[in-house]
Structure 1
Amino acid sequence: MRSIALISAFAAMAAMTPAAMAAETATVGVFAPFSGDYATYGEGYDRGITIWKEMYGDLKAGDKTVEIKNIDDACDVNTGLAAYRRESGNLLAAIGPGCSGVVRALSPLAATDKLPLLFLGHGAGLTMMGVKDGYAFRMTQPDDFIQKIFAKFILEKWKSEGKTKIATIHDTSDAYANSGELIKQAVTDAGMEFVADEKFDLGNKDFTAQLLSVKKSGAQAAIIATYEADEGRLLQQLADLSLDLTVAGSGDTPYLALVDKDMVGGNQKSLENVYYYSDFVPGEKATEVAKFNDAFQKKYGIVPLDVDYEGWLAMSILNTALKAPGATEGGEKLRAALQSAKVDLGGRDVTFLENGDQSTLLTYIGQIKNGSPTLVDLVQSPRKDFPLAKK
């Protein structure tokens with residue numbers, strides 16, 4: 001009898017069509033760079049998602065288990081567009097993209113397809129003209145806004161140390177194109193002297209011209225705003241030129257200290273005591289975030305980065321939204337569920353404005369101490385102080 005039963009079961013499975021088997025699962029795609037200079041981002045989202053599943057189990061869409069599929073966009077617009085066109089038809093939602101240029105390219109397509117994006121890009125312009133009831137929801141914070149808050153902090157510190165001549169060095173990407181103007185205004189407001197605004201295209205390999213121009217300007221300190229690979233090369237060349245320049249970093253600075261040490265050529269001293277701003281630095285007291293931090297350190301042996309946290313946060317938000325009536329159908333109903341979702345992290349809630357930004361603007365200020373990120377301050381700002389652009 002057992003043999004007959006097993007034969008019947010195998011026959012039933014064999015008779016299932018691929019579509020019928022697929023109906024048992026739903027798929028969420030993670031659009032991110034999993035190769036190239038910026039693979040750290042994709043690896044981080046994957047680590048964060050892994051920790052979420054270890055903490056809470058598989059993500060569910062009703063009776064379906066949600067498969068998480070990594071999709072490499074290489075932090076490149078054309079690669080991202082090709083990947084989206086290839087994969088989007090089979091997705092319930094997407095986590096990512098992680099690079100602002102790719103977010104900008106994919107967002108209109110996702111809105112047309114009614115595919116919610118829990119995106120990870122930092123460019124403030126991605127949502128400044130935010131569409132009400134749109135399909136893009138930000139897991140990060142708008143970089144222009146938190147850069148202003150960080151600039152106020154670091155300029156007050158430098159001024160107290162007698163450093164009054166300030167420069168910026170930043171790339172021209174969607175995330176950091178406005179850094180020079182933002183910091184120039186902050187420097188002026190602080191009664192200090194803005195002496196140089198040096199720009200470069202993402203992927204630059206030689207920063208000699210920018211660094212010598214900053215030296216010629218007489219700058220005593222500079223804020224560097226760019227992605228990790230470019231920041232690593234810049235800091236390495238700064239050390240090679242033996243320039244006497246105090247620097248502050250941006251969101252990718254801790255990656256160079258923890259997971260991509262080779263990008264500064266082993267010159268870890270260039271990172272020690274450097275201040276930076278981020279979407280996340282370990283140390284806040286929200287209980288679920290503290291549990292995430294503990295689980296992450298236990299598994300990976302390092303503190304989590306913002307990319308790890310953002311992958312974990314995206315899963316937390318999706319998990320809440322998918323419990324709303326009809327959300328498992330995807331499309332408009334899932335979009336509406338995300339728009340109205342309230343995720344309790346144990347002392348801090350995450351909700352969304354109508355344009356898809358988080359309702360509370362969070363600026364984590366960190367410092368590299370003994371080779372590891374440490375939390376200096378968490379500034380929670382009323383979003384009314386940073387209004388959306390008007391159409």
Structure 2
Amino acid sequence: MVSARKAKVRMGMIGGGEGAFIGQVHRQAAGLDGRIELVCGAFSRDPENNRRTCDALGLSPERCYGSWQKLLDDERRLPMELRAEFIAIVTPNHLHAPIAEAALQAGFHVFSEKPAGRSLQEIRRVAQTLARGDRLYGLAHTYLGYPMVWQARELVSSGALGRLRKIFVEYPQGWLSEDKAALGSKQASWRGEPEQAGPSGCMADIGTHAFSLAEFVSGQRIRRVCATLAVHVEGRQLDDDGAMLFETAEGATGVLLASQVCAGEENALRIRLYGEKGGLEWRQEEPNSLIHRTLGEPMRVLRAGVDQTWLCGEARRRLRLPAGHPEGYFEAMANLYSEFADAIRGAANQGVPGIEVGLRGLQFIETVIASHHSASKWTPLADVD
């Protein structure tokens with residue numbers, strides 16, 4: 001018999017059926033360290049898609065559920081040693097908060113795709129449910145799982161750059177430069193429908209990644225923004241492009257860009273920070289490298305690798321391979337899943353974004369929309385209670 005300490009953490013998944021990109025990413029990342037086992041799922045509202053997905057994943061038919069409600073209801077009735085311990089939510093946005101709230105009420109931990117929901121109001125309800133119980137909540141801000149993002153954060157917090165002055169963060173993509181929804185793309189279709197995606201398209205989908213990365217690495221909270229949103233593809237209901245100026249509570253100024261109509265771009269998330277003494281630059285498409293610029297000295301490129309003992313402890317803890325072996329998106333998400341599994345087993349949760357990041361992200365989205373429609377130059381970005 002496997003001891004409780006060494007037993008795999010049992011995961012159920014809602015969403016992520018055949019043809020859904022992100023569901024497969026979550027399953028592969030969760031399984032990378034061999035510590036999490038997928039035991040049940042409600043992968044699609046289409047019964048055939050759901051069945052095929054279950055068959056492909058080797059799940060027993062009795063734990064392949066036709067709806068997320070049935071999954072939660074039936075799983076919670078199973079003996080504690082058999083039932084799923086946490087639920088991964090990889091559905092379109094409109095289901096994130098309702099499923100999370102119901103799962104927490106049923107006694108499951110929750111690991112959700114971002115954004116945490118469509119509105120600040122519904123995420124507040126999730127936060128209230130979470131506060132009343134002892135369950136855990138994790139949010140898949142995958143880029144916060146990269147080791148060199150933690151190294152950048154450490155250099156900023158240690159004072160290596162001096163007082164922070166300037167932050168540039170951008171996330172250009174090109175995949176929606178044409179009307180993919182009209183061409184039959186399900187991924188593009190639901191992202192363009194307010195009922196499923198929420199009040200924002202591009203800014204909710206990828207702008208929140210840029211926002212959370214800027215606040216995480218800088219260690220500073222953005223306090224006000226001056227934003228504009230745009231729709232470049234005719235007939236599209238939600239923004240596919242946006243930009244803003246921002247200021248932090250500590251006085252740094254910055255620019256945030258997020259666009260899904262930059263033709264030819266892939267996933268070019270990049271952050272640059274500048275202080276009195278120097279600057280840093282990190283790019284998601286080259287995640288093993290961190291550029292460090294120092295005033296009056298040559299630029300240096302810091303490289304990831306488990307043999308790089310000069311890296312900070314948080315960066316080293318998230319590394320898996322020797323220098324020169326690229327670690328990417330799967331490994332970054334696997335780091336989040338691994339830490340979430342540790343937390344379920346009783347360890348301190350040090351690196352998984354939680355409900356506070358979800359609340360902050362929706363406050364950001366709603367503030368950006370308000371700023372876009374406002375005649376004022378600046379719109380305050382308030383803290384969320």
At a computed 50, 24, 19 (Cα extents along the principal axes in Å, for residues 272-327 alone), which of 1, 2: 1
Assuming 20.8, 66 is Rg and Dmax of the Cα atoms in Å as calculated from a single structure, say which of 1, 2 it is. 2
Here distance in nm of label points 7 Å out along Cα→Cβ at positions 32 and 144 was calculated and came to 1.7; which of the structures 1, 2 was it taken from? 2
Where does the value -13000 come from, among 1, 2, when helix-only ellipticity at 222 nm (-39500 (n - 2.57) for each DSSP H run of 4 or more, over all residues; to 500) is the thing being computed? 1
If FRET efficiency 1/(1 + (r/R0)^6) of positions 24 and 216 (r between Cβ atoms, R0 = 35 Å, to 0.05) is calculated from each of 1, 2, which structure is the one that comes out at 0.85? 2
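No value in this document is a laboratory result; all are computed from the given coordinates. These numbers come from a predicted model, not from an experiment. Cβ atoms are built from the backbone, for glycine too; each structure is taken alone.
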